[in-house]
Every structure is written in C-alpha cells, then in structure tokens.
Structure P
Amino acid sequence: MAVDETYLAPETAARMAAAATAFRDCLDAEQRSVLSSEFELDGVRREWSYLPEPVRDGLPIGALSDPQRKLAHQLIVASVSMPGYAKVVSIIAMEHVRRALMLVAAPRIAHLFDPERYCFRLFGVPGGTEPWGWQVAGHHVVLNFTVADGRYVSPTPCMLGSVPAGVGTLAPLADDEERGYAFVNSLSGAQRAAAVIYHRPPPDFATRIIPRIGAVELPDHVFEPEPDYTIDDAERSILSYVRDGSKGVPGSALDKGQLDALVDLVAAFAGRVAPEIADAEMARVLAAGAERLAFAWAGSTDPGSRHYYRVQGPDLLIEHDNTQGGGNHIHSVWRNPSNDFGDDILAAHYRAEHPAR
C-alpha cells in the first residue's frame, strides 16, 4: 500500500530538511549530542508537553548563540506559515508577562516561565528518503513534524496556548476564540442544543497529553495548576472523546453558510503550518466530506467565561479550551488520530521500503 498522496508536501519537506541541517551543522559537538537522537517509531519522539516542566529534554534556546538562534528560528519559519510563526513568537514573548505575574503570585516557580527554556529536538537525519522529524517544545508551544520518503509530512500534534489569554494588544489566540464564539452563536436553537454537550467544560483537553489517541479518551478530573476546578466521573464521560462517535452538531445538520464557517475554522488551525502542508490537510478534510465534521461546545457561550470547543472528523481532532483562570488561560491543539507523529505515512513507508520490519 502506498503512502496517502494527500500527505504530500515535497517543497516544504525539502525546506525543513535544509533548515534542520543548517541548524544542526552550526552546533558544536556537545550541542548536537543534546539536540539529536535516533529516529524511532515510539519512545522519546512521541513525548510532548506544553506544561512549564522543571526539566525538559532537548537543546534550549538559552544555550544558543545569536547566529544559532537565527538558524533555529529559520527551522520554525520553514515549517509554519507566517501567521503561525507570529503566534509562536507571541506566545514565547508572553512568558515575560507570565513570569512577572508569577513573581507576585508564586515566586518559587516564576523561573519556569522563561522564553529561554523552549527546547529543540531532532530525530534521525534530515533529508534523503529515510524518516526523520523534529520538535520544539516549551510552555504553551509544541510543534511536531515527521517526514517520510522526503516528501510526506505529518504536522501533528500541534499545540499552542496562552496565559493570560491576552494582555493589551498581545492576544496570540484571540482569533481562535472569536471563531469558536462566532460559530456557536450563529447556530439556531435546535442546532445549539445539539452542539452544547454540557454546561461545564473539561479542565483541559479530553485527550490530555498522550502520545497516541485511543478509541475513547476521558478528560482528567482536574488540571493540577488549578486544583479548585474539578469534574466527576459522570462529567468525564459526558465530555469524553469517542473516535467513532462524534459529539455535538454534525455538519450534515448545518446550512451552507454555517458549514463554510466550520470549514474556515478548521482551515485556521491547519493554517498554522506551512501553506503546502495546510493545503494537503484541508484537501483531505474536504475529500472525506465537510458534512462529516462535528462541532461540540461545553461551558458558557458568553465571551469571558470558561468554555471548550471541539471539531471532530475523519482523521481530524481540534480541541480548544479556555477553562483555567476563570476563562483567561487558553489551550488549543490540532491532532490527527491516524497520523500523529506520522503514524500513517510511516506505516506506508515501512510496508514499501522495509517489508520485513
């Protein structure tokens, strides 16, 4: 079986390989040893966290010289769109604000919020036909890219967040918030009744921070940084993700204008990455049928309150929550349950190139 051609993004794959090679080659031996590891199907390549971890694997930005930083950023630029890059650097800049706030509220952990702590990891050797990938991860930014056969690209999991959700003119994910509110509030009474699956949102993503999405996933009872907001087992079930049973209002129940708006919402998430990859992702969504998308909401539909929305479809999952801080702390993720970390494209690659594997 060949690789699904809808994952094709050869120009972007080539740019990423060139940028990753330039970044790796500008490092000294010790830095390269921290940055690089073997490409494996599982293991460390599937580790990802958007929490302010005390210790994080990879090469931190703070360990780079100015010329090295420029090449690290060129790798990001080669992989994402300009709007996506603006979001990434704005979120990283928001760490200055978060640290200032934490110096007052929780000075013991204020040091964890630092733009210098975002870490790069490289898996395998960029270029050629063998699989390789790279990741940048830190508080509220996790980008994962996997490349197979030098032409096929997986861009998920792709997670961005922001706390505060906005300060002054800095609001990196305001457009995602606004699209969600605009969509749910455009629905008729019957449509909204189907879309709003519960009056309280989950504490965080229903799928949590897991390396591979299963058939059913339940949100955690609590998001540890805000222990006062909890849900019980019955609520976890209501808010659960079911891969073969989308919750909310289906695309087939929407009129053309509403369905176009839902597709635009999905396109905005795909638009975080390089246009060639985004186009491939959207072509697959549309080929599967926009009417097979489903939109679910939990929490208040009044702006400024705790809320959560989900868009689910074949090989697609978007989760956006603004639950913590009373609705002032955004987590937003785009995943492909079939191809996170390149599962689909790697399976096809190994069937074709390494049949005994």
Structure Q
Amino acid sequence: MVSVCVPSYNHARFLAATLESILSQTFRNLELVAVDDGSTDNSLEILRSYACKYPEIVRVFTHPGRQNLGITVTENLAIEEARGLYWCGHDSDDVSCPDRLERQVAFMEGHPNVGWVYGVAEYIDKDGAQLRGQMGQDLSAISDLAEELILQNTIAAPTVMVRMKCMKEAGPFEPGLTYGDWEMWIRLAARYPSAFLPGAVVRYRCHEYNTSMSFPQPEDRVRSRKDIGHHLDVVISLRRKADTAGGQLGRPRKKALLDLRRAALHLLLDDREAASLAVAAAFRSDPTLRSDLADLAHWLSRFERLRLGLMTVRELGFPPRWLGDKVFASTIVRLGANRLRRFFWREGRTD
C-alpha cells in the first residue's frame, strides 16, 4: 500500500538508523524504494546490503553512471519506480516514529476525500538525542492553504504522505529547485484537500551535513541573497505552470498573488525594475484587484514592505480611489509607520 521513497546522498553514518525505522514500522504493507544520488561514501553499499537482506521489501536504484543529479531528480526516479497506493518521502538521515505509516494510512483510508496528510517532526541531534522544538504546524484552520503556502511554507516535508494518484496527477518535483518540496506542496494544495495529523510522525535529524529539502525562511529571517534566490525560483516555477497545473493556481487571483510575491522577492534582491514589472503583471493577471482591494491589503500586510506598497499605489493610478478603502489605506499607513520606526531604531543605535 505504501511506497517509502528514500533519496540517499552521503548519509552513510545515519542510513542504517533510517532504514531500520522504516523496516520496523507497525504497518507492514510497504516497500522501500531507495535511490542513491551518486554518494561518495559507502551509502550505496549499505542500501544494497539491505536489499539483499530484505529483497521482498527493499529496492535500490542509482542514476546512470552513478551521477549526482540532485534531490528533486532523485525523488522523481523513486516515484517512477514506486508501486504503492501512497507515496511517503523519507530523507536518508531522518527516523520515522514506529507507528507513523499505520497512523497515516488509517487516516487516509478513513478519509477518501483527502489527497494528502502532513504533521510535525521532532528535532534530534546527530547522535539521535531529542532536541527542543518541532518542525511544522497545523494549518487545517486556514481556509485557503494554497495561498498561505505561497506566502510562507510551514509544511514539514518529512511528515507528508500523498495518494500516489494525486502525486502523479500533480506532476513531478521540479528539477533543480532547492525548495522543490515547497513548490510541490503548493501544487498539491491547489488541487486536493489536505489534513493535519496530530502527534509527531518523524524525528528530523539536525547536523552540519543536512542535504534535504527544508523550510524556506520568512523574509525577516532570510540570511543570504542565495536563499532569497531559492524562494524566487519556486515562485517563478509556479507562475510558469499556473495555467497548466490545474486547480486553483490557474485562477486570476492566485496568479496575481504569485506575481506580487515575485515582486517582494525582487525587492529583497534590490532589483526595483524587476519588482515594478512584477507588480504591473499582478494587475494584468487579475484586473479586478483594482476595485477589490481586500486581498491586496492582506498580501501587502504579510509582505511588510513599504516600497512594494508604494509600487502598488502607483500602479493603481490616479485618481487615488484606494483612499476610500479604509482597510487598504490603513495598510499603507501602517507600512509607512513601520518603516519610520525601523529607520529611527537604526539611527538611535550606538556601537
């Protein structure tokens, strides 16, 4: 029933613990599909030893010539080889809780309208000791999950289980994306209902060699232009697919949101010209934004960028009818006040 797909790369130290956590699941109707992504340690040898020991459960694959092609391409190969009714991605350094598959399959079987399920992951260190905190959160109360995920990803990738039918219909992971999981969750959320399963299902290993797809950080915690670029790659990929991906992504309002998200990221990269073009594209994607400003005000408040607000006001044009919309006008005023507050805080700092 379940294909647990393990993309493996240079995690020989942790790989046995990962495989044992899958093979010792209380749910037994599973296969383990492992794809080695050109590891330079002895990961492939470990995988093959398990395939020899459990030939009825474990199948191991590699790329031609044992190339290193990246995690998204590796995930796609695992999906192509999978035979289960459910897909379960599993990083090669994480550990699944013993009843993880049992709980998730039972929920999915009892809720045939749900396309995918997610939960939270506990943090562990390189030696397996539990750390404080959890990855992921319950988003089931949010009415528009696709919109929320475009604004920010808080889905813990290692916890997700998807009906294979939905996975195939949504299409493969986008090759080359660092945050390919985030892009996939948005495509799934745009097409299929999801559900949150309480209780940790995975233990996420924190160490200096993490190579898995993981959370993109919110803008106020982004540390590098490179990371912002990874965000931008996801949004560009989604906008390119919007008209063909199916579901909500093809709606004018979702395309406008993707355009505005792109503008916000361009501003973080100090590319004002590209940001201005993206703001203009948002109004072409959904011309009704000019008269229906509620979503626009909400998005701007989430982005917290005064310059983006001013670009939006400029695009709305003259006469400034937006002044009559109290929510939108107050959003622009609040963005300006926040900008002044940050300016004076910086000016008042002492070395």
Structure R
Amino acid sequence: MNNKNNLIELDGSHGEGGGQILRTALALSMCTGMPLRIERIRARRTKPGLMRQHLTCVLAAQEVCGATVVGAELGSQALEFRPGRVHAGDYRFAVGTAGSCTLVLQTLLPPLMLADAPSRLHLSGGTHNPMAPPFHFLQRSFAPLIRRAGAELDLTLRRHGFFPAGGGEIEALITPAEGGLRPFDLLERGAPLDAFAEVIAPALPRGVAERELEALARLTSWDASQLRTLPARQNEGPGNALMITLAHEHLTEVFVAFGERGLAAEDVARMAFAELRSYQSSAGAAGQHLADQLALPLALAVAGSGRPAAFTCTELTEHSRTNFSVIERFLDVRFDSRLEVSRAGNAWRVDVLPGSA
C-alpha cells in the first residue's frame, strides 16, 4: 500500500469523467487510510457535481469511517475526504430519489470487505436503473466472484425501485475474508449451464411482458421454460426491465434492457438480444460491466497478497480504463491489457500485477 500521509489529488474530468471516479476514490481512501481531494467532479456530465446519489455515497463513506469531509453538498464539484478507521456495523442509507442504491453498495463494499467483522447494509433508492448495476446483476454475476476472492456478499431484494419513483430496498450482508482477499484468474467462461430471460413490469399492462418475451423468443428460439415473468407488486412501478441470464461453469452474466415511455416492447427485446449477441461473439469471460466491477476487488487482493490476477473480457471501455488509473493512484498495482485474437472470438486480457514497490 502507499503512504497513508500522502494526499491523493484527482481530476474528476479525467477519462470517462463520471461518478465512478468519485466512488472508486472514496472506497480506496477508506481502504488505504489515504486522504483524498477531488476537483471537477463529474465535469463531463450534463449536470456536473454531486447529485443526490453521489452525495449519499460521500455521506455513507463518512459515517462508515468517521471521515472529515469538506464539500459534501449537492452540486459541489470539489471534495476533500480524510478518512478515519473503518467500522463494521449495521448501517442504513437512503438515496431519497430514484438514484441507484447499488452505487452506494459499490462504494462501501471494498472497505467493509477488509473490516474486522461482518456488516449489514440496508439501502433504499433505485434498484434497477439504466446507468447503474441492477440488483440481479450484482446478485448473480458479481457476488459469486466476491466469494471466490474469499469474502461473502449476500444480497436480498426487499422491493424493486425504478426511475422515476425509486423506493426500492436491498439488504447486503458483508463478511470479510479471513486472512485477506485472495487473487484469482477468470480467463474462460467454462461450459454453458443455463440460459433464460425474465421480465419485471410492475404497474404495466400484462401485454408488455408478453410481447417482450415473444419477441425475444423469435430472436433466440428459446422455449417457454426459458421465458419468465418475475412477480412484483403494483406499487413498485411503473417500471420495466428485461433481463437475460447466461450461466457458465466459471461465471454468470446478466444483460438488462429497460423499457421506457414511447419505446416498443419489441425494441426492448432487440436491445437485450443485441447485448447477448455481442457477448456470444467474443471469447472474453466477463462482459464489459462485470469487467469494470471486478477491477477493484482484484486489485485489493493483489495489493494485499503480492500475487497477480488476470481476467478476460469482451470489451475494454473508457469507463474501465479510467477506473484502472484511479486504482493505480492508491494501490501498488498496475493493470496491463492487450487484445487477443482467436477463432473463438476476440477478447481483452487484463493482468493485475503487483507494483514495483
């Protein structure tokens, strides 16, 4: 790890220039004890600065580690965060809008995985939003890989929350890894085990879900047993998500397309199918979103153990590259990536290596 007396200064407009820079920096400031100053927060967004969900991340991080914070207010484009000791515990945080509560989990999970006791998080806000990891993706794709690193992440959905109403609730039980996180390789998907699609459509006509599944059936040739409608309460909507789950021997991927006013059910199905086909045409193990989520826990495992890790992915986005660069500012690790071309399909290989120190 780097010297805890060093102040890490970040430009929030760097690279992808979004909220991920803030969340990763907050998480790693808590993990390492290193103070943080970030300016030009979300400078590349239409509405720059801290929005409600970002401010909730800052305030939640402050509570978990007793940080001293300057600039924690809506619209702020500069923040100074000086962390204290991370405390395991039972916490409740509410975004207060349809802003994603899964992004709050993303901020708090890394330090709580390194804490000295289990923690429970009760989070409310959006659970299925287009610009954040949906609950089912975290439960099925991400959490099993956290367990592979030696920690436990048990997720429970209490209530769906869609834009613009929000009101969703999730619970996360985090059990730290004994002896620290373990690095691992995720280079291949392994044998296919299952494939199915599900629709969530509370407070919408039944025909919406039926049309989405019928359209997807025409595109995939899947049978009726692979096409499902998930139960939801009417007061959880209106909202609509079409989710495709592919389970393989070494990982599970989830692809989600969201319905919205004016968008035909058939178009939602085509959007989901396009993500499925893009994944199937590559040889990478992780999809682009899972690759982004995997970078930080693997980097913590590598930094703590001194042993390397590696994964392959379908695409290396600007979002991921920006995340890599922020992680390298806090941890003594480096990310090496290269495109591998094969008959099975192209894939990016990312090696997470111990640094030179």
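Read-outs: derived from the displayed coordinates by stated rules, not from any lab. Predicted model, so just to flag it, every value in this text is computed and none were measured. Cβ atoms are built from the backbone, for glycine too; each structure is taken alone.
Data for the structure
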{"read-out": "Identity of the structure behind 21, 20, 11 (criterion: semi-axes √(5λ) of the Cα gyration tensor in Å, for residues 69-140 alone, calculated), options P, Q, R", "value": "R"}
{"read-out": "Entry that produces 74, 53, 39 once Cα extents along the principal axes in Å is calculated, selected from P, Q, R", "value": "Q"}
{"read-out": "Origin of the derived value 2.4 (distance in nm of label points 7 Å out along Cα→Cβ at positions 125 and 261; candidates P, Q, R)", "value": "R"}
{"read-out": "For 3.7 (distance in nm of label points 7 Å out along Cα→Cβ at positions 269 and 341, calculated) the corresponding structure among P, Q, R", "value": "R"}
{"read-out": "Highest-scoring label, criterion being FRET efficiency 1/(1 + (r/R0)^6) of positions 77 and 205 (r between Cβ atoms, R0 = 30 Å, to 0.05), among P, Q, R", "value": "Q"}
